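Input: structures, listed below.
Just so it is clear, none of the values below were taken in a lab; they were calculated from the coordinates. Every value quoted in this text rests on a predicted model; they were computed, and no experiment measured them. Cβ atoms are built from the backbone, for glycine too; each structure is taken alone.
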Structure I
Amino acid sequence: MRTIYDHKALGQLIRQERKAQGLTQAELAALTGVGIRFLRELELGKENCRIGLAFQVIRALGLVLEARGRGESA
């Protein structure tokens, strides 16, 4: 499991998983119905990324995000 604290870390995780699955940005964009520019910016951790589209990409890669409060254990 990896802890994600900001948009840049989320972008890095998405990029790593895409590459691990052998997908190009164009292939993943087509698979998820998002634009290549959006995907590029998401992977770069651009702050004004649309969260709904980000979750489309996350789901397509088979990633699961889990949120916990500071006092909750893993």
Structure II
Amino acid sequence: MRYLIVVEPTSTGFSAYSPDLPGCVATGRTREEVEQQMREAIEFHIDGLREDGYDVPPPKSYSTYVEVPA
């Protein structure tokens, strides 16, 4: 499955979350690190949902940009 993640800069690196998987978050010093940490967090999160008998939510979020006058 392919889940959208949102990556944001922080004062110490980067943080990330997935809108489709509430509570699934990760941090890292670099973009590459936070993306890898998030990949592992999503796998762990999905395994936990399955073990607890919950359905795994399908990916449904998407991203886009809108232009506005500056």
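A few points about this structure:
- Ranking I, II by distance in nm of label points 7 Å out along Cα→Cβ at positions 7 and 39, the structure that comes out highest: I
- Entry that produces 17.5 once mean count of other Cβ atoms within 10 Å over residues 15-22 is calculated, selected from I, II: II
- Computed 22, 13, 11 for semi-axes √(5λ) of the Cα gyration tensor in Å - originating structure among I, II: I
- Of the structures I, II, the one that -16000 was derived from, the read-out being helix-only ellipticity at 222 nm (-39500 (n - 2.57) for each DSSP H run of 4 or more, over all residues; to 500): I
- Structure responsible for 28, with relative contact order in percent (Cα under 8 Å, 6 or more apart) calculated and labels I, II on offer: II
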